[in-house]
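Please find the structures below.
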Structure I
Amino acid sequence: MRSYNIIRTTKETDIDLTIDLDGTGRTNIETGIGFFDHMLTLFAAHGRFDLVLKCKGDIEVDGHHSVEDIGIALGQAVANALGDKKGITRYGTFYLPMDETLALVSLDISGRAYLVYDGGEMAPMIGQYDTELTEEFLRAFAFNAGITLHAKVLYGSNSHHKVEAIFKALGHALHDAVKINPETANEIPSTKGML
């Protein structure tokens, strides 16, 4: 099983996170931000990842530190769970429709961290979740996982649907990228011989 536990403690957040890339989508998530719990649950369910996460953060300030630091921890956990990356498919792309919204997430587990994000216009808040933090989460995740990540809302009008479509599409795209390709199970998926 490709799993990893990370404990990350700062003056702003205390995080204990475990991900199993070969799971079934089971989750136990407590971040103190209800909508973000929902998004991470959807990410794990659609990616078929088991994800256990407890975060105690300074949400009395706002959700920024918690959301960004969870992105950091999740990225580091995924990178470590992947190990030497032998046999992985490497690439994943998924279009996800949600009612009036269509989102695209495309990624490459390249070892070269990059984020291109276009979420379009959104309401400032969804419950206690600041929608600007979607980009912060994705950046922290991509840069700590060593992933080139593109996320775009092609169209839509409902902010809840837009953010939810991004998180679901991320789960699907990452699921495809971390799959083991039986034809190349003992190979690094790069002509360079390393990722």
Structure II
Amino acid sequence: MNKTKRKIFETSMKLFAEKGYDATSIEEITATVGVAKGTLYYHFSSKEEIFNFLVEEGVKLLKNSIAIKTDKLENSIDKIRAIVLIQIKILVKYESFMTIILSQIWGNDARSQMCRSYVFEYIQMIEEIVKDGIEKGEIIDGDPNVIASGIFGFTCSSLIYKMRHHNEELDMIKLDKEIEKIFIKKLKR
């Protein structure tokens, strides 16, 4: 991604997270980036294309990070630990991205359906690890979808924790250890 496209991408992500998709205009994006509309349209054909690109790239980053880390691990609990830590790191580093995804999953418009589809696809990755762990006897018996959704939801709630304590820097390792103690240990068989 070239420098201008990256700047449009990052600025759009920040504006969509702060103001919402509908309240962010192409004019505001171009003014904030400091480029002409023609330059923006050279890289993206519409605001919708920017949004779609943003979501696709963010989900791809999350899924690739998870796949790289979990492919090296044998035990399902270790894989879940890795997923939680990666998700926390992405929540912290790409807070705007997660804010957009989580704010857009409700509703029936095409944007909401796309975001929901990506979230469900991601949860399904976790679900496959949970199913494997149940089959191997590493994880307690239970509905893999409920457990995977719980892992995702419990970790996403750390964004709420971060927002409540916005004056303090989030200690990712401490938060990871708390999730381990409160949630992941309870999954062990």
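Since every read-out is calculated from the coordinates, none of them should be taken as a lab result. Computed from a predicted structure; not experimentally measured. Cβ atoms are built from the backbone, for glycine too; each structure is taken alone.
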For which of the structures I, II does the calculation of semi-axes √(5λ) of the Cα gyration tensor in Å return 26, 20, 14? I
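Supply the structure label, taken from I, II, corresponding to relative contact order in percent (Cα under 8 Å, 6 or more apart) with the calculated value 27. Numbers along the way, then the final one.
Working: I: 27; II: 22.
Attributed to the structure labelled I.
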For structures I, II, calculate FRET efficiency 1/(1 + (r/R0)^6) of positions 58 and 74 (r between Cβ atoms, R0 = 35 Å, to 0.05) and state which one comes out highest. I
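Out of I, II, choose the structure whose coordinates give distance in nm of label points 7 Å out along Cα→Cβ at positions 138 and 170 equal to 2.6 when calculated.
Details: I: 0.8; II: 2.6.
Label of the source structure: II.
For the read-out helix-only ellipticity at 222 nm (-39500 (n - 2.57) for each DSSP H run of 4 or more, over all residues; to 500), a value of -11500 was computed from one structure; give its label from I, II. Can you show the working numbers first?
Details: I: -11500; II: -25000.
Derived from the structure labelled I.
Taking 1.08 as the value of Rg/Rh (Cα atoms, Kirkwood Rh), for residues 114-177 alone derived from one of the structures shown (I, II), identify that structure. If you can, show how the numbers build up before the last one.
Numbers: I: 0.95; II: 1.08.
Derived from II, not from the others.
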From I, II, which structure was mean count of other Cβ atoms within 10 Å over residues 106-113 = 18.2 calculated on? I
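Figure out for me which of the structures I, II the number 0.55 belongs to, where FRET efficiency 1/(1 + (r/R0)^6) of positions 82 and 154 (r between Cβ atoms, R0 = 30 Å, to 0.05) was derived from the coordinates. It would help to have the intermediate numbers written out before the result.
Working: I: 0.55; II: 1.00.
Considering all the candidates, the number was obtained from I.
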